Structure 1
Amino acid sequence: MNTSLTVREQVVCHAVTVIMMRGYNGFSYRDLSELVGVKTSSIHYYFPAKDDLVLVAVSEYSKEALNDIYSIDASLSTDAKLAKYTKKFGKVLGDGDRICLCGMLAADIESLPDNIWHAVQAFFKANENWLAKVLTQGVDECTLAVNGKFECAAGTLFAAYQGSALARRLFQTRSRLENVASAWRIVN
């Protein structure tokens, strides 16, 4: 871990990674204390409850992921945008040992307090809204066909990305993720 980070920042970074690998119920402050090299009481100083830490982890993860997405050049073609989105989505998955943080937490949704539940929903909605705009552009460019509402198609596409992350981890192959964007292209 980068020693220029504060203990609080190190805890959040490790929490994000551990949640992506094990989910909400798969880690404890003891796990994080070993990773950071501090006592669990030090973690409780910054985050009195696990829910406090997870909410900050979701917030930090969401901010970084959405900034990455929003940085995709608006003047690009739909195919180029989806390719960049796929690459950025894949980047957070590492070598296939991780799942999108919010996707992993969505699987644990019944264990989560409402504020984390809403933060995870907001992440999904932000991705779906961005994808709906890209799908609209693709229809306008005649490079995509969308049946029904763009919002529904975007939700389906984001679900495909999330599902591909699970399948990528299960089958240990990157192609699961890369196939998602290519499945939406129209060949002229």
Structure 2
Amino acid sequence: MARLIHLNGAPGVGKSTIAERYVAEHPGVLNCDVDRLRGLVGGWREDFGGTGAIIRPVAQAMIRAHLAGGHDVVLPQLLADEVERARFRAVALESGHAYVHLLLQAPPGAARARFYRRPPGDPLHAVVRAVVDGEGGGDTIDDLDVRLAGTAASARGAIRIDAGAGIEDTYAAVLGALGGA
């Protein structure tokens, strides 16, 4: 049975870094980074939220197809809304595959600090930073982290991963939660 491995968490907590490392070490696994897919839609820089609504069904189709081939998929995507999480979970479960929800959380302020330490030069990060800054900056990241903790506590099967000690320890915890895979 293939798995949809959802790495959820606030911006800056390490979702994309963990996903990139995981797929590098696990041939055949798809890194379905929805934020990267937005860049395939014209106007994504001007309407980041709107392109998310356009690309999420495309990502779900990609995930469905990859799982059907018997391969795992990693989804490094902040999904604070249970309705949105349910849509991705359904893609896996309705086709007979597993959905693993890993919530990466760092101590208060850590995700914010990591987010603002990201090196410049990545066009996606520049847009995400502008979106975050436009919505309240670091306070928004802290608020998302708290909101995620609350919604994940009530979410079916969410596994909390301590992302506070750094990428190596976080990656080891993710592997442990996935059964050492």
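Some notes on this structure:
- Origin of the value 15.9, where mean count of other Cβ atoms within 10 Å over residues 52-59 was derived from one of 1, 2: 2
- Test item: P(r) over Cα pairs in 10 Å bins from 0, in percent, for residues 20-75 alone calculated as 25, 45, 26, 5, pick one of 1, 2: 2
- Parent structure of the calculated result -22500, given that helix-only ellipticity at 222 nm (-39500 (n - 2.57) for each DSSP H run of 4 or more, over all residues; to 500) is the read-out and 1, 2 the choices: 1
- Value 50, calculated as percent of Cα pairs over 22 Å apart, assigned to which of 1, 2: 1
- Largest in relative contact order in percent (Cα under 8 Å, 6 or more apart) among the labelled structures 1, 2 is structure 2.
Read-outs: derived from the displayed coordinates by stated rules, not from any lab. All of these numbers come straight from a predicted model, not from anything done at the bench. Cβ atoms are built from the backbone, for glycine too; each structure is taken alone.
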